[in-house]
Structures are given as structure tokens and as C-alpha cells.
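For reference, the structures are reproduced in the following blocks.
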Structure I
Amino acid sequence: MPQATAAVADPADESSPDRRAAARAEATGSDFAPLLRAARDQGLLERRTDRYVLGIAANLAALGVVVTGFVLLGDTWWSLLLTLPLAVLWTRTAFVAHDAGHAQISADRRTGRLIALVHANLLLGMNEAWWNDKHVRHHANPNHVDKDPDVGVGALVWTQKQAEQREGFARWLTRNQARLFFPMLLLEGIALKIYGFQFLRRQPLRERAVSALLLTAHFALYATLLFSTLSPGKAIVFALVLHALFGLHLGLAFAPNHKGMEMPDPDGERWGHLQRQVLTSRNVRGGVLTDWFLGGLNYQIEHHLFPSMPRPHLRLAQPLVRAHCSGIGMPYTETGLIESYRQALAHMHDVGEPLR
């Protein structure tokens, strides 16, 4: 298993295994090689540090404004109105940590990890090492039931074989998982923090100390802000509502990406990079608002093909990827936002069918 702090490998990174594999692909004439050359020739793999600096500064400023408003409002139930903009800004913060983990912001690993630590551990109370470990494995083998932790057995299951092995309450949950999916997302914000703390014992001692220090600082500052401004009852309700909205927003951004798409046969033919990433991913069409709301993850195919490609370039890469897939006869899936949710829920419903 990769180290917890390993950045997600990308074909554009000269030192990554995927880059060496891509070089071999170019030599042997794979389907991905021409697309990689085209993206590189158009400068789409070059980082856009300027855009990220402005975006990070704007997000931090907005967070400061909301927190200031929270303090000025004082001990009142009207403070709950601020949970919505704060949940949105927390999700923007998570998107920055995601991009930093993919080396989209900086090619320097230390700089990228520092940005991720500040945004994930300190500002959100989420352990970036846990996310990175999980995300590395997801990107390497998306939708592979034996290798992708995102389709492993958990609160939800993703294949009928997994469903048939459920017992007791888990069996009832699987039977109804499609209708329970969005309500369960309300718990995701809290679950992500719990998973991060549980992962601390798996980190090397030095990294564990840094992660634990920042996570502790987050909770100390967060609790101090809440309980010094609101009464205990209001503070607890505020925290619960904020985490519910945060988890829902994150889930709405991640749900359309792979659920209901192709799942490689563990015993079947090994797929190449292009096939493995394109057939398992779904794009969501839309304009600037969709790009903003989903943090660029609506270009999931392009993101999986080129993980370190800066978010502003994903839209520019889409015509290249779509044309390339069309030229070689490979399906390229793109839907509207609502349709993407419908397809994901339909898949979850079908998985639970044997139990109904």
C-alpha cells in the first residue's frame, strides 16, 4: 500500500510510475500516448499557481467575513443562517486540499502537502493523510471492487455480490440504500473526521505528530469560537447543522463521478490507462456555475486521465479527450447533473434488488 503522504501519481509527473508507464506507452503506440502528447503540447499540464493563489485568498477572505459575522451576531438562533455559506466555503476549502494532494497547485511535494495540511487538517479537521492514502488507491483502480476503497463494502455496497453477503441491519440498509443515500450524506461531514482520527495510528510517528497537532488545533479553535459566542445548546445545534450541510455538499460533488459506471472484472482482461479511467468515469455537463459548485470534478474523465492537471485547464482539455475517444471508438459518458444523480441512484437500487 502506498505511503500515506504519497501524492496521487500522474502521467505528467516525470518521477511518477504513471509517467514512466506513459513513456513506455508512447514507445509502443498505446491509445493514451497521442492524447498525452496533445495535452502536453498545448500547455495544459503546466500549473496555474496564479489562479490558485487568487482562489485561496478569496476563499480565506470569505471565511473571515462569515466568522466575523458569526461573532457579531452573538448568542442568537439567527446564527444558523450562516451554516449554509460556511458549509459552501468549507467545501471550497476541501477542493483546495484535494487539488493540493494531486500536485495541481505546486510541483513541489512539500509545498503541496503544506497547503493540504492547512486546508484539510487545520481548517476542516480532516486528516489529509487518510484522504490521500484512500484517494491514491481509488485513482489507480477506479471502480475495481478489489482495489478501489470507494466501492468496498461499507455503509453502502456497489455490487449484488456484496449485497447478498449482508446480514441484519446492514441487509435492511442495502435494501433501501438508494432512498437513504442523500439522508446518509448528512452524516458524511462527521464521518470524515472520525476516519481521519482513526488513521493517525497508521501514520509514521513524525507525520502522526504533525497531523494530530493540526487536528487538535482545529477542534480547540472551533470549540472556543462556538462556545464563546453561543450558548451550549445553540453551539451544538450549529455544529450539527453545519456538518450536515457540509457532508451533503461534498456528497453532491462526488456522487456523480463513478457510481453506476463500468466496473472492471477482477478476473478479466487488464485495462490500459485510457480504458481504465474513461469507462469508469462520468462527466457532468454545465457552465461556470456547475464548474464552481462541483469544484471541477464535473470533468471527472479529464481529471482521472491527468490528475495533476490544474482545475482551470480541465474544461480546455475536454474537447481533446472527447475527440480522441470518438476517434478510437471509446464511449465518453457525459450527462446533466440531475441525470447523473438518477443514474447513480438507479445503480444503488439495482444492487439492492436481490434483497427485496
Structure II
Amino acid sequence: MPPANVPAILSRFGLENCETVLERVSHGYINDTYRVTVLGSPVYILQKINTGVFPQVRQVMENLVLMLPFLQGPSYTALKLEHTLEGTPWLETESGEVWRLFRYIGNSGTLESTDSPAVSREAGRILGCFHQLVCGAPVERLLTPLPRFHDLSWRAQELEQAISRGVADRAEEAGTELDLSQDLIAFCRKIPILEFPIRICHNDTKLSNFLFDLATEKGLCLIDLDTLMPGHLLYDFGDAARTLVNPLPESYPTRERVQVDLNMFEAYVRGWQESGFKIEGKEARWLHHGVVLMPTLHGIRALADHLLGDKHYRTAYPGQNLVRAKNLLGFADKARGALAEMEGILSKIL
């Protein structure tokens, strides 16, 4: 059920005395999201931002307001943020809740996983279009609401703290994953990340953050822009790949079937090529290492959260964060073994 204050929230956006119906959208682990139907048709997406995860919520929204004018073009569908009656692009309540309202994009939806090369190609194209569009934006004006978000050393330190402070029996049952995480961390430390250009990045490009036309499976745009921050191209490239080239969801209950589907990877890279976004120099030579780096980062975050008693990610069943960690770290390990093949595909296409 939606919170009791939702009608009052909607009235602040000018939706008072309207026949509205709210449907909770289950996509995403962080924010509370609702599809708002007015007079029988979906018109808006209402979100309550999780200020526990995003304590610098004003920075999140200022980044969004700054970037939305750049994120529109003939091959990229624009997100439209509604304003309150007072003219502000988000609403802060007296109790500290933060709400925002987007225009609903008709006949659109997201995917949690896919085995379709056409979908992988469209995701690559949309991500390339995103980076093509944000190249014209002032990266120096972009704020950093989540410092060290993809900092490998910081995440490794958080894992060490979780081992020492977490639930004792959970550390024991996660022994295999802890060993693998240390091996992958050591490998990823060799990536010369600080030598790459600073870019405006989405920083959370899993497949479920791509919006598709449900009828044609044509990619429309990226959503969930709360993690817009300065970053490196490897972050976005690798994060999308981890949910495209392994056709199974990250919470699939066994990692034996985790795989690196090189046909899906090739389709993804061809989508990047179709976007027209150019990647050159050292950044291009190391790009495929992002397919190891990003599942490693997400894997050690899920593992740390499991050890601490599931404080960050929502879980649908006991041990789900450990399942995520097993699959993510298992995929990172297999991606490490497929680096030569991925490098060959990148060289051939890009």
C-alpha cells in the first residue's frame, strides 16, 4: 500500500481532486517508486528518494536538474521532471521526506535480465548515446553525493570492517567468497584507473536501469540517475556488461550456470559502435577490464552487506546478499578468464 500522505504529496505537484490510482513499481532496491494513473491512463512516475542511501539528496537533485537538458536527442528519449506548485523540481516534506515526479513514458518498461542479443545491442547503443550527449556537459559542475562510490580500495576496506564487525557465523559460511574476493581485488588493483579521463558517468548501468519500448524492445534511455557523478568510462561499460553477458539474474540461486556469453558481449559492443561514441587511447585498451572490475565491486559490497546483517540492500529471502555475492564474484572470475576474447571483440569492432 502507498503511504497515507501520497494524496497530499500529489496535491503539491498540482494533482489535487484528480482520480488517481497508484501502483508500486518493484524495480530497484533503493527508492520507493509508484506509477500514477490519472483517469485510467498512466501519466507519472512518483518516487520517494531513500535519504538513508542518499543523505546528500540536494546534490542528487541538483545533478539531475543540471543534466536532464543534455540528455535528449533524436536517438535518446528525454526524462521530464515535474515541478511543484511552488516551482521547485522536487518536494521536501516537514518530516524530511524527499519526493519527485517524472512524466511517464508510454508503453515503456525495464528488464531484469535478458538472453537477447538485440536487447544487448540496444543497451550498448543507449549507453553510447548517453555518453555522447553528456560530453557537452560541464563535468566540473557535477557534484559527488556518494564519495568513493566505485573506489576499490574503499570498498575493500569496508569488506575488512564487515569481516571484523559482522555476524560471526555469516563470515564462516562465506569463506569461499571471501577468498575469491581478495584474489579479484588484487587483480583489479592493477587497472591504472587514475590514468583515465574523468567523465560524467551514470555509475549504475545495470540492465534494469535501461528503459525499453515494450512493443519493439528498442532502447529509450537510462533511468535512476541518482548516481550521476564524475567517474571513468570503465564503470559504465563494465556495469552494463555484467548484466548483459551473463543471462541469469544476479540473485539466481546457484553460480554453477554463471557464464560470459561472448555473443551477447559482441552485440553490446556493436551497439556502442552504432551510437557513434568514440573510445580511444589507454581508456580503450583497458575498457574490457571494467567487466571484471564492476562485478568485483558489486560482489564485495553485497558480501559486506551480508556479513553486516543486510543493512543496505533489500532482501526477499534470507541469504540473498550472499547469493548475489557468489554470482557477482563468480562472474567476475569468469570474465577475468575471458579478457583475451573480449579484447579481440573490442579491437575488431571499435
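Rule-based calculations on the coordinates, nothing more; no lab input. Note that the structure is predicted; figures quoted are calculated from it, not measured. Cβ atoms are built from the backbone, for glycine too; each structure is taken alone.
If you rank structures I, II by distance in nm of label points 7 Å out along Cα→Cβ at positions 247 and 311, which sits at the top with the largest value?
Values: I: 2.3; II: 3.9.
Top value of distance in nm of label points 7 Å out along Cα→Cβ at positions 247 and 311, among I, II, belongs to structure II.
Work out which structure the value 19 belongs to, where relative contact order in percent (Cα under 8 Å, 6 or more apart) was derived from one of I, II. Before the final figure, lay out the partial values.
Numbers: I: 25; II: 19.
Label of the source structure: II.
Of the structures I, II, report the one carrying the highest value of mean count of other Cβ atoms within 10 Å over residues 135-142.
Details: I: 19.8; II: 12.9.
Once mean count of other Cβ atoms within 10 Å over residues 135-142 is tallied for I, II, the winner is I.
As an exercise: helix-only ellipticity at 222 nm (-39500 (n - 2.57) for each DSSP H run of 4 or more, over all residues; to 500), calculated from one structure in I, II, equals -13000. Which structure is it?
On the way: I: -19500; II: -13000.
Working through the options, I get structure II.
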